[in-house]
Structure P
Amino acid sequence: MLTWTLWCGLLFLLWLYFLWSRRRFYLLTLKIPGPLGYPILGMAHWLMRREDILNAFGCFLDKHGPTIFSWLGPIPFMIVSDPQVVQDIFTSPHCVNKGIIYKAVDDGAGTGLFSMNDPRWSIHRRLLNPAFGHKVLLSFLPIFNRETALLLDQLKPLEDDGEKDLIPLLQSFTLGIATQTTMGSDVKSEENLMSNTLLDRYQCILETMTDMCFSPWLNSQFIRQLVGKESHYYQAKTEIRQFIKKLIEKKLSEDQKETLPAIKSIDKNIFLNLATDLLRRGVFSWKNVEDESNIIVFGAFETTANAVYYTLMLLAMFPDYQERAFEEIETLFPNTGNFDVTYADTQQMVYLDLILNESMRVIPPVPVVSRQTSQDLKLSNGIVIPQGVQIAIDIYHMHRSKKIWGPEAETFNPDNFLPHNIRDKHPYAYIPFTKGIRNCIGWRYALISAKVTLAKLLRNYRFKTSFPFEDLYFVEDITMKLKSVPLLELQKRT
């Protein structure tokens, strides 16, 4: 009896110690409102299904305000859609690390710029920044133009043939661009890229990584095997690794007569050239090169395909804006068919800029991003967020906040980005590529490639859809997804 009493007493003391060690989290509930949730579960039961997450976040924010605190099981958790708090988070050196939800990315794509923790992230970012410099991006324009010309050829059989799902075609197109600009122009000749095998493998990994992010138990290889999700996922990872390894080996074994000092400075900074140079000098390991190559391709192809498709979709739903964009593009390119778009041309596409910005406001490429505090973080309102808090920055709802964007915040209107309308907005009210210390390294790349693609497509085709804007239903994912994807009809312009 005495032994049992001692054990109970010990457990009680341990429980008190556990509560005391987390006292700062509990005190935070007095300063930041939020749903209490249930014991052990917290608010996790509201977030079990991906299609419910954005709606649940919206309900919490409507009820408790733009910054809330709660629990995901035992994990202290915040949701933020206040631009000032977002700025505090994104500019703090104590909130650079991504949230634990991205653990799956390390397994699926590798530990690279997307999910790597500081200070390693800062080192890699500094070393890889030259691969996304202005002159390097300009050198990609021939690839953007050439691949978009091939895309136009692929679209010809779909002209005036009813509504079609263009996303697979656009994903194949953007993957081709991403691999060429990352790995070199000759990668297009690789058999698995031409046969779309590579696209299938990347899609398999993306799907499994997403499942792992939102169903944490799937991070266990044993559980993935039990539920039948491991074999295809493992095969896809293996084949992509082999593909990337082959390209790296090819680069390393190139004719040594073309020594690095003889290579033009722009070519030196092409991603694979830069990464293999770091490998030769012992700065990067082989795994670093593989992981970063993988991450860059992952980050480029799906988000760019979605941005282009969602913009075309919105213009099909709002044809008046599509016609205004067409008129601007027609003044630059009077004739249909193929034409080369220069960087100077993209700078003259003022209305297309408004459209692309508004498209990424209404449908941000990534709806929610996650950070965690590595040290205490003091917000500008004086509240201190303790070390160890997981923070979800809800870009989707911030971009649609009526307090920020007015009563029509949830509809599509490119005029939102006219100078007199955007001038007084908080600098962190619009963050399609995040912002601050850990902003997206490829944001300029994404904008230039999207503008070249949209200019050629909108000059050659009028896009239509029978799907109403009001019926769009968005699903939380690593990137923004739709529950039902609207089909588009292509009508040839003259």
Structure Q
Amino acid sequence: MAPAPDIAVVILAAGQGTRMKSVLPKVLHEIAGLSLIGHVLATAAKLEAAHVIAVVRHERDLVAAAASAQLPATIFVDQDDLPGTGRAVELALNALPAAFVGHVVVLSADVPLLDAETVADLIRSHRIAGNALTLLSAVLDDPTGNGRILRDVDGVFCSIVEQKDGTADQLAVREVNAGVYVFEAALLCRVLAEIGTENAQGEKYLTDAAAAIATAGGRIAAVPVTDRWLVAGINDRVQLTDAAVELNARIIRRWQLAGVTVQDPATTWIDLAVRLEPDVVILPGTQLKGATVVESGAIIGPDSTLVDCEIGAGAVVKRTDATLAVVGAGASVGPFAFLRPGTILGSDGKIGTFVETKNTTIGAGSKVPHLSYIGDTTVGEGSNVGAGTITANYDGVNKHQTVVGSQVRTGSHNVFVAPVRIGDGAYTGAGTVVRKDIPAGALAITAAPQRNMTGWVETNRPGTAAAIAAAAAEQEVSG
């Protein structure tokens, strides 16, 4: 969108959200990887407005920190003890530069599905019509709790009446105020200074500005939206979940239309920031979170959670939990793998069943097939780490590095006591505890000689099933 130097966006984010029953401010609850206010800030950013002002109060420092991290240019205004949306906007207008001339867009921080295109269309309609106020409305089956849009017999906008102030006839109206406004800034400043708190809630309503603008002769239009989800507000956990489900369905549909197979949308969750290429296949029970990127032909799932991961073309990741990991093209991960931050698996490599990795780079074609913990390690290309191998990387104070070269073959149940290096082409025997560096091409074995203590079971465990079986075997051998 083109920059809009004559647009200021005000985001109302002062409410506590008591119906959420949470220590976390309502506007910081998340859907699709963004907080509620984060979604609204993203919309404001796309509008390229000259100013974005957030009005805060409850847990203001938490809200301001989260908003600043996403949109650093946000201006924060503290709501004072005079309640009401009208007062909040009045305070926000006071924070605008004195020279600002233009239009003020008012958004609510708890309406996450409203997109920039809808707001831009509203601004465009407002400009073309020369309105003093243009607002969004919606027709709801159950309008309870919402301000009603009142029109005359010709359908022309008259006013907005709040739920607690309406008569029975007024409350029978199903067209409601969606809480999205575009005002002519100078006129809004004047009328907000004039309106009072003479209403059932003793608040300074922003909606009363509409009646004042009409009285002043300003043109007003209410534009209905056909998609109610665009203006759906979040007040409790039920509405939070409903909005999350709806947004997730829209995200999935968008990716399906872009060439991604999502086998079971009902059990798949994809955050907004995720990026997928055509011919990716997502199997049931999969969550793709954060800034995860999956390249063409990769198969993810079933039952996998990827957070901020990069998955290469043609890779297969099944029943895996991974965070801040990179999986190369054609590589295989899982089932039941745990990739912690800093894991890098090269192309055509393998991290297999019940393997945990952390801060580890595994080279192209190398494999850690099963039952291993590999941490703070670098593995070269074409190596095979035997089943049950553990890197002992922590001495109780510091972490230490293990380096495994290329084309290495380690036996099952090895322990690499870091810091240690295994040279290129080296082999280790089963059960080896590696405490010293192994030269390239060497075989390392630390096994003690095996002792067979004949008759031990019959002597020390007489009468047990093992002793009876041993006696029978001895008798069979002796004939």
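If log10 I(q)/I(0) by the Debye sum over Cα atoms at q = 0.09, 0.16 Å⁻¹, for residues 105-384 alone computes to -0.53, -1.45, which of P, Q did it come from? Among P, Q, the structure yielding -0.53, -1.45 for log10 I(q)/I(0) by the Debye sum over Cα atoms at q = 0.09, 0.16 Å⁻¹, for residues 105-384 alone is P. In this comparison of P, Q, the computed figure 8 for relative contact order in percent (Cα under 8 Å, 6 or more apart) is attributed to Q. One of P, Q was used to compute FRET efficiency 1/(1 + (r/R0)^6) of positions 49 and 321 (r between Cβ atoms, R0 = 35 Å, to 0.05), and the result was 0.30. Which label is that? The correct label is Q. Tell me which structure, out of P, Q, gives 113, 51, 44 once Cα extents along the principal axes in Å is calculated. Going label by label, the one that fits is Q.
When mean count of other Cβ atoms within 10 Å over residues 329-336 is computed for each of P, Q, the one that comes out at 20.4 is Q. Comparing mean count of other Cβ atoms within 10 Å over residues 97-104 across structures P, Q, the highest value is found for P.
One of P, Q was used to compute helix-only ellipticity at 222 nm (-39500 (n - 2.57) for each DSSP H run of 4 or more, over all residues; to 500), and the result was -7000. Which label is that? It must be structure Q, since only it matches. For the structures shown (P, Q), FRET efficiency 1/(1 + (r/R0)^6) of positions 249 and 449 (r between Cβ atoms, R0 = 41 Å, to 0.05) is largest in P. Taking distance in nm of label points 7 Å out along Cα→Cβ at positions 289 and 353 from the coordinates of each of P, Q, which one would give 2.7? Only structure Q yields this read-out. Computing distance in nm of label points 7 Å out along Cα→Cβ at positions 33 and 417 gives 3.4 for which of P, Q? It was calculated from structure P.
Rule-based calculations on the coordinates, nothing more; no lab input. All values derive from a computational prediction rather than experimental measurement. Cβ atoms are built from the backbone, for glycine too; each structure is taken alone.
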